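Following this line, the structures themselves.
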Structure 1
Amino acid sequence: MEKAILHDREYDFISIIWEVEPIASGELTKICEKRLGWKRTTTYTVLKKLCDKGILQNQNTIVTSCLKKQQVQRYESKRLIERMFDNSLPAFIASFMDHRKLTKEEAEQLKEMIAAYEDGDDHD
């Protein structure tokens, strides 16, 4: 998925598609105009670029994603931790917690996730 690096606006664009797919490209241009302030030509340019990367598909003017949101999130989070935190998950979490206090519910969710990982639950 190396070629699947998304810039912020591309991620905003594909997020719209994940919400409403399958969607006619004409309808997509209207949504992008409202939500992103894009002209029709901008929408089609970004659509073509993401189709060329194999991230989206536009068949008979119907747009669908080739990647699930979770796949992109995994890739982007892995890339962020590698690039910004020397591939250290604890360093990433420490940085995150410097700026935001966890709620009790979030702390409990994290504990459950770690316990499930340690127990060998499927986490791929």
Structure 2
Amino acid sequence: MLIIYASKTGNVARFAARLGLKSQRLSDGTEKIAEPCLLITYTTGFGQAPPEVLRFVEGNRPYVLGVAASGNRNWGQNFARAADMLAERYGIKVIHKFELSGTPKDLEIVQEAIHALSGTEQCAAI
């Protein structure tokens, strides 16, 4: 499964790289894909998804099978709220929320979700 990610400070980029799967970083959100993906994003402002992520989902919604979001727990109820916002707005399944660049347990949770979403125990590694 393809990993599509948006990263502002590098936390999401580090998390995506540690998954060890084929991945693509969003630039402006106009990218087009033709295969299922997991979207991983940061949260911006007061719990919003970044504009490039919204543009990407608008153009590729059928391929986005799930979303994971990074955040900072200092933001309280807005922690990683980008995932909730995308779920509410587009009906995308929230896979996981993690702090900053995530922990080994966060990676394990997301890897298990990827296996479940892809319907296989083997995901294509880079």
Structure 3
Amino acid sequence: MTTKKELTKEEKIKKEENRLKRIFKDIDEKKKKVAEGLISESAFMRITLQELKEQINEFGTIDEMCQGDYTIIREHPAVKIYNTMIQRYTNLSDKLINLLPKEVAVVDDGFDDFLNSKI
């Protein structure tokens, strides 16, 4: 029985970068330079968000912190980082999507069918 090798964080990021590069391969050459940096950051953020999510699932959203004779309950630090990063990741994703070529929907007005029926 073979066990699947766990990828390092760097390998996961590289894999995600390659996935995104395939998605954005058809963008305009002028936009590619901008996209390269955004793709790199997006890949890092996605993998980091996955790690943070694992921490939150493992430890929960609440953290007890000893403060001398008493303990205080606070938001787990991973939750705060996750919430901030997911907002930035969403904004970054929107910017990347806006770099994709716009698909123009061709509306069939029936004119071609009309002409073909007259021939």
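Coordinate-derived values only; no laboratory data. Nothing here was measured: the structure is a model prediction, and the numbers come from that model. Cβ atoms are built from the backbone, for glycine too; each structure is taken alone.
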* Asked: With Cα Rg over 2.2 N^0.38 Å derived from the coordinates and found to be 1.74, which of 1, 2, 3 does the value describe?
  -> 3
* **Label whose coordinates, when P(r) over Cα pairs in 10 Å bins from 0, in percent, for residues 54-109 alone is calculated, return 18, 26, 21, 15, 11, 6, 3, 1 (choices 1, 2, 3)** => 3
* Identity of the structure behind 2.5 (criterion: distance in nm of label points 7 Å out along Cα→Cβ at positions 14 and 38, calculated), options 1, 2, 3 -> 3
* **Origin of the derived value 2.3 (distance in nm of label points 7 Å out along Cα→Cβ at positions 22 and 46; candidates 1, 2, 3)** => 1
